[in-house]
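Undergrad: Before anything else, here is the set of structures, which you'll find just below.
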Structure 1
Amino acid sequence: MSNPPPGENGPMPFVGWIDALPLPAAVIRPSARGDFHVHASNAAFDRLEPSPVGGSAPVALRRAVEQAARHPEERREFSCRIGVGGAVRDLHGTIGLLPMESGGDALFLLTLADRTQQIATERSLRRELVSDNLTGLPNRAGFTEMLERRAATEGDGDHAILLLDLARFSRINEHIGPAAGDELIVAVARRLTSRLRGGDILARTGGDEFAVSTRLTGGKADLRAIARRLRGGFGHPFHIGALTVSVDCALGGALQSSAGTAAADLVRHAQIALKRAKRTGHIEIHGPETERPSGNRFGMETELRSAIEGGRLRLEFQPLIELATGRVAGFEALARWTDSKGRSVPPAEFIPVAEDSGLIVPLGQWAIGEAAATLADWDRQNGGERVDCHISVNVSAIQLVRDDAAAAVRAALTAHEIGGERLMIELTESAVIGDPDRAMAVLQELKAMKARVAMDDFGTGYSNLAHLQRLPIDALKIDQGFVEHMVDDRDKVAIVRTIQSLAEALGLSTTAEGVETIEQARLLSALGCDFGQGFLFARPMDAAAAFDYWRQSRVRPIF
């Protein structure tokens, strides 16, 4: 070095030691205006293009110099971008006072560290963290960030979110293979992108779930129109190599309910709507008018969980009457719940909450066990002689998928020492056709225990008759919608007659739900229907009343 560093052998008019520094560096004298005079610099500093000296100095550097001149005792750091060899580099700078033994103008050491590669790596990692590797769309984290950024930059307004879930994708993926499944996801992403409006944001937020953020001008009607346009993209099959794959989807959306609604709340509301859409098959929108019930649902979920764990639910029983004899053939078990405020909560309110939250699984297990316990108790009341009726218990589609329903039935039969033929498990069409292979496996296990199986609400879904013929079921329950007003409606009579003919061809019994008049009962009996259930015969009752009802039917026919 031509000169030692300051502070070792006195002040130096020239500082040739700076050439030894590995970073672009200069000894400068700053001014309060932000400009500065270079006393000495190394070659790396001189190669910077454009030169950071004079009017070409970056704004961040000028501000740091200005602050250093005013407060020389403080070390300054800053970041700036400077052209180097025709390329733009990201630099991190420091300005610090040089120690001097004698008076004179204060001198500062300016260093510039090249952080271009580090910043590029950070940006690349950041993109990976917020992007979906398969489609290149934002992932869940990226979507949340974009929502927050949109709210911050665009302010309050009519924002909305749509969530889209591909129907039966797991089954499709199993059949076509994961590679083709990935191609299908990419094809779906492209088709959805082609149906977006300017300013819409599309993200892949899950394996088979996509999300759209949009700004509205027409409120809920506008959001429904967007949802219909997206759903219209599934009107034609997807061509994956030599495969032709048809895919449907469920769509749920949420409107911004008020100024400043958090992005997380908006997403949560859309998720609630999506769950409802999966049940109903319709486009569901969660708007401001549903916000209060949504809050109530969360509170209801908490209290329902406590009620299940604390054994504070009960079963009521509605009789099934054999129309040919008027005798009680069985009872349908119906869950009942009185909350902590003493309000009897209708099943139409708490069953959807149980399904959304997953509580339907322990609820279903409890109902199966309680039904078996009730039959065993009736046998004891009957002097140890077997009561000749069965109890039907509903098993939801969610319980069929998530729980080992057959194991729950086996445990209940073993615990209460009753035969499987005394339980009838009722499944809806949606539970069966949603995953027919799973349903088949469960039903075969149930039949091995001699339990009976009924398809509930028959005629309201989309049963595949080939599956229906294969499934080991014992009965069809005719939905009450076909029974209501059937005496005066020829079309409903024709539908019931068709269902009855189908059941006879397959060797199945039939039970008509919602029988309320003697005329309906007589017409159903004339059509060949085996059993009836409804207010004409009895409303749901507790276990003691149901046992007395059964005993009375043995003395005098109900119908």
Structure 2
Amino acid sequence: MSKYDVIIVGAGAGGGVAAGVLAEAGKRVLLIERGRNLSFEDVGRDHLRNQRLSQYGHNAGPDINSNPRTLEVNGDERTIRPHEGGYHANAACVGSGTRVYGAQAWRFMPQDFRMASTYGVPKGSSLADWPITYDELAPYYERAEWEIGVCGSHDAMKHLPDYNKPYPMPPQSVHTQGRTFRNGAAELGWHTLPIPLLINSVPYNNRPACIRCQHCVGFACPVDAKNGTQNTLIQRALATGRCDLLTETMVERITTDSAGRVTGIAYFDKDGQRIEVTSEVIVLSAGAVETARLLLNSATSAEPNGIGNAGDQVGRSLQGHYYPGAVGLFPEPVHDGIGPGASTATCEFNHGNDGIIGGGMLADEFILLPIIFSKRTLPPDLPRWGAANKNFMRENYRRVSDIKGPVQDIPSYDARVTVNQKVRDRWGIPVANLSGTTHPETVRTANFMHERAKEWVKASGAVKVWGAPPGLFLSGGQHQAGTARMGDDPQSSVVDKWSRVHGHDNLYIADGSVHVTNGGFNPVLTILALSFRTAEHIAQNW
């Protein structure tokens, strides 16, 4: 039985940061990842099977045949595989989503940490304040921006308090699509800003600048200019010689002693052998669904409902992001083939909307693969097949663009992760069961933002605008959060303000599951910042 100072389960955004910080602090670290360490060629350029369009398969894990989940909808349960709708998949590989994401690097706003105090708590929701403030997290946002690498314009972030330090790289140059939408926003009197990206706009950290290709989101970068934990903090961790990385390794449970104190983990290696390993500290970084699943599957006699679940909070308040938007047909081409595509955003409506709880960010979209354009972006009155469909695609692919963005999820206790004892994965571990929906206030906020998107597209010169407002469904997706939320009271939260599981001095969580609310922005920079903060706390106290 091996012994480490720290075991980290999950080599994604949070786990990768924790590994780098703790290994460089002198800790002996074991970093475990259920997926593979993928090369660029492994990820590939398959337009039909990728993390952006997974209907036919995907390119960054998890393995389709080994990792089922179950989904309950209106009392009916069905088993789903990772590439199928309703699974709410994160990538499973070294770097996880940071390997193939669009890399938008937003800080949450101060109000995002005080949603309940700002808006009250809607009936039936689990809306709550964070136990920390924006000011407490700001130094770690800055650290993530510099150590991972963000390009952007700090002076343009008018919706935030002044930065103490600019971004390390300037924003990407604007393209035709960006200029079109900036002009439209100016007509409306809306402030716009370049989207901050975890992408090199100039050479940085001994890696080249982005070549502006058309295969960014959903794919790996051909020149390694997209910044994730796989090419930053994990590499730094391995360089110390104090971090062991295990891939294709599935963690079965957290192990405890007779008193219920966490002692390590049990896992299955790539050959299927069950192994137990011990450590002083455990950090869970498996994503909001799999972290909750692991806590629930680690029940003990002292905690029969799962570790950290004394208040029945583990797995509850699952959040993601609704993405309302609008599509427009323009008289001239707006798509000039310069990637990654997303360039211009407005934060006019993240808060302060009369009668609306929260709001969201709106932005132009990444370059769409033709197959995704066909499946998701065509006008509703166009035939789905035949000559008219082909002609529209041929004539208008470069003349169509859209505006969309994430809105504040108003969390619900009933949106949750449990475990299904009747359905097991290839290792015999009970799978995650997903059920419930977001709160109806999320739908109302999303409908409000849908109307703002239509306004922007029209003002930008579109001759035809379409897109439907969203309905009520479970919001989890790749921005999943909230199943092990942070708080001071163990009866209403799972971890404390340092992301340490209540009742356990040596068990921490470093992923989006600790988010009390998920902001009206892509959450990865907040995951990175919180992981820097948590790992620093562990290094100083262990």
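Undergrad: Given a computed value of 19, 29, 18, 16, 14, 4 for P(r) over Cα pairs in 10 Å bins from 0, in percent, for residues 453-516 alone, which structure among 1, 2 does it belong to? Please list the in-between numbers first.
TA: Details: 1: 22, 57, 19, 2; 2: 19, 29, 18, 16, 14, 4.
Source structure: 2.
Undergrad: Another question, then. A value of 1.6 was computed for distance in nm of label points 7 Å out along Cα→Cβ at positions 221 and 525; which of 1, 2 is the source structure? Walk me through the numbers on the way to the answer.
TA: Details: 1: 5.3; 2: 1.6.
Derived from the structure labelled 2.
Undergrad: Then there is this: Tell me which structure, out of 1, 2, gives 8 once relative contact order in percent (Cα under 8 Å, 6 or more apart) is calculated.
TA: Values: 1: 8; 2: 23.
It must be structure 1, since only it matches.
Undergrad: If distance in nm of label points 7 Å out along Cα→Cβ at positions 253 and 317 is computed to be 4.9, which of 1, 2 is the source?
TA: Details: 1: 4.9; 2: 2.8.
Label of the source structure: 1.
Undergrad: Comparing percent of Cα pairs over 23 Å apart, for residues 189-356 alone across 1, 2, which is largest?
TA: 2
Undergrad: Suppose you compute semi-axes √(5λ) of the Cα gyration tensor in Å, for residues 365-508 alone for every structure in 1, 2: which one lands on 41, 21, 14? Intermediate values should be presented prior to the final figure.
TA: On the way: 1: 28, 19, 13; 2: 41, 21, 14.
Only one of 1, 2 returns 41, 21, 14 for semi-axes √(5λ) of the Cα gyration tensor in Å, for residues 365-508 alone, namely 2.
Undergrad: Could I ask something else about it? A value of 246 was derived for volume of the Cα convex hull per residue in Å³; which structure in 1, 2 was it taken from? Walk me through the intermediate numbers first.
TA: Working: 1: 246; 2: 139.
Checking each candidate, the match is 1.
Undergrad: The value -13500 for helix-only ellipticity at 222 nm (-39500 (n - 2.57) for each DSSP H run of 4 or more, over all residues; to 500) was derived from one model only; which of 1, 2 is it?
TA: On the way: 1: -13500; 2: -6500.
The structure behind it is 1.
Undergrad: If we compute distance in nm of label points 7 Å out along Cα→Cβ at positions 109 and 181 for structures 1, 2, which one ends up with the highest value?
TA: On the way: 1: 6.0; 2: 1.8.
Looking at the calculated values, the largest one is 1.
Laboratory data are not the source of any read-out in this text; all were calculated from the coordinates shown. It should be emphasised that the depicted structure is a prediction, and the values quoted were computed from it without experimental measurement. Cβ atoms are built from the backbone, for glycine too; each structure is taken alone.
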